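What follows draws every value from the coordinates through simple rules; no lab data is involved. Fair warning: this is a prediction, and the values are worked out from it, not measured in the lab. Cβ atoms are built from the backbone, for glycine too; each structure is taken alone.
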Structure 1
Amino acid sequence: MKEELHFLKCIDHEVPMQIEIPEEKSKCPAMLLVHGYMSAKNCDGHMLEKISSRLVKEGIIAARIDLCSMGENLCSREKYGMRTMIDEVKASFNYLKTLDYVKADYIGLLGHSLGGRLVFTCSTLPAKLIVTLNGAINTEEMMVPSYNKLEMRELGYSIIHTSDGRA
C-alpha cells in the first residue's frame, strides 16, 4: 500500500486528503470517506482508518478528508457549516476524478454520522455508491445547508477568538 497526503483547493482554503492506494499499477475504483461531527480523518475511534485498510486490501483507493476547522483543515471555525462542508466534499470528489490512478467513473462516498448526512446531501454527485454509517439523516425534514449567526447567538452559541487568531 502507498499513502499520500494532498492539500486540495476549495473556495478560499485547502482540504487535507489522505489517500491510501493499493499496490496495483492500473487504475482503481475509489471511495471518499467523510468523518462525523467534531472529528477528523484519523479519528472517529480510528473507524475510517480501519475501513480504509480493508478497502485497500480489496483493491479500492481510500481517501479521507478533514472537514472545515477539524483535523489538519485550517479553515476558520467561523466558516463552519453545511454549505462549506458540502463544498469540501464536492471539491474532494472532483479532485479524486483528476488523479491518474483513479477510475473516475467508479468513485463512491462513505460518511459517518454528520459525514453520512453530507454524503447523502451530495447525492447529486455522480457517485457509484453512497454509504452512510449512523448517518445524521432525517428524511422528514429539509436539509437546509445554512448557518445563521444571529439565530445561533439567540440559541446560546458564540464564537470565541483565541490569542493566536483562531476562532
Structure 2
Amino acid sequence: DRARMPVIAAIQGGCVGGGVDLTAACDIRYASAEAFFCIQEINIGMTADAGTFPRLCRLIPQGWVRELAYTGRRLPAEAAREIGLVNAVLPDPEAVVAHALAVAREIAAKSPLAVAGSKVMINYAREHDTETALDYLRVWQAGMFPAADMAETFKARQEGREPDFPDLRPVYRGM
C-alpha cells in the first residue's frame, strides 16, 4: 500500500489468509477464472489479522467482509469481480499474468512523478474528507507539479514518439 508506484496483483488459484491481506494492499487486482478468495482464519479458530479487515472494509461492502470472515467460505473470482475486489477476471493464469504485465507497461509509460503523485492522492483521499483531501492536493500540486513531465509529454506527441521521463528521485527519510 505504501510502495511509491502502483502494485498489481495477478491472482491465480487460491488466495487464502495472508494472500488476501497481501492482495488487499495492492492497487490493482486481476484474477484468473479458477481463482478464489478465502478468509481461512475462522476455519482454524482464529480471527484474521495482518490487515485483512482494515483493508477489505475499504474495498468491498461490509456485508461481504462479514460473510467471508464469519463463514470461511470461498469467494469465486467472478463474484470477487462483481463486488469490486478484483478489476477483471481472465480465462486462465497465463492470461491474467499477460494482462497484468500489459497494464504495468501502460502505467510505466506515464510520468513516474504523476503516477506516484496519483497514488499519494488516492491514498490520502481514502483516509480524509473531501475538503481536507482537496487542500492537500493543492499543496501537492504547488510543490510537485511535474511541469517538465508535461512539457515532455506534449513535445513527444508533436514529434510522434513516446515520452522519455526521468526516474523518480530517491525519497529522503532523514531528520
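Laid out as a table, the results:
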read-out: Among 1, 2, which structure scores highest (criterion: distance in nm of label points 7 Å out along Cα→Cβ at positions 1 and 121); value: 1
read-out: Ranking 1, 2 by distance in nm of label points 7 Å out along Cα→Cβ at positions 73 and 105, the structure that comes out highest; value: 2
read-out: Answer label among 1, 2 for the case where Rg/Rh (Cα atoms, Kirkwood Rh), calculated from the coordinates, equals 1.04; value: 2
read-out: Structure (1, 2) behind the derived value 3.8 of distance in nm of label points 7 Å out along Cα→Cβ at positions 81 and 113; value: 2
read-out: Origin of the value -7500, where helix-only ellipticity at 222 nm (-39500 (n - 2.57) for each DSSP H run of 4 or more, over all residues; to 500) was derived from one of 1, 2; value: 1
